[in-house]
1. Starting from the value -32500: which structure in I, II was helix-only ellipticity at 222 nm (-39500 (n - 2.57) for each DSSP H run of 4 or more, over all residues; to 500) calculated from?
2. Mean projected area of the Cα convex hull in nm² computed as 5.3: which structure among I, II?
3. Name the one structure among I, II that relative contact order in percent (Cα under 8 Å, 6 or more apart) of 25 was derived from.
4. From I, II, which structure was FRET efficiency 1/(1 + (r/R0)^6) of positions 18 and 58 (r between Cβ atoms, R0 = 25 Å, to 0.05) = 0.95 calculated on?
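Values quoted throughout were computed directly from the atomic coordinates according to the rules given, and no laboratory measurement underlies them. Just so you know, these numbers come straight off a predicted model, no measurement behind them. Cβ atoms are built from the backbone, for glycine too; each structure is taken alone.
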Structure I
Amino acid sequence: MTKARAHHSLNRIWRWPVVLAALTTFGLLSALLGQGGIWWGVSWIALAIPLMVIVTCIGRAGHVSQSS
């Protein structure tokens, strides 16, 4: 495996987990440090998106395993 190809596969594997981790961290910090108002709404949205991704992935995995 070439170095460029290894970098491409690592980028492909870790891209979305890193994005979801950053979004979760932002949501937690905005909930803890924000002083009400818009920050609570922003934190709810930022923390709900990773949960929606998890539910979607579990739903797809269940659907694929049932059709096999």
Structure II
Amino acid sequence: MRVVALHDVCNDGGYPRRGECERLVRAGALGGIANVGRVIETGEPVYLVEFDGQASAALRTKLILPRCDH
């Protein structure tokens, strides 16, 4: 499923070889959902998204998901 990043995605420490707060993905970048998990405490979905070869985890509030009107 294709998605769009609503905001810049920056390194929160999860990428030790990249600078802290370094931008990993630009707002508006197109990506594809590779996997979906859930936050244990809340059950909120967490999406593993690949943006041009860079995998990043994102909450739904950070992505535009396609609408399905079936």
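1. On the way: I: -32500; II: 0.
It must be structure I, since only it matches.
2. Values: I: 6.8; II: 5.3.
The value was obtained from structure II.
3. Working: I: 25; II: 32.
This value belongs to structure I.
4. II
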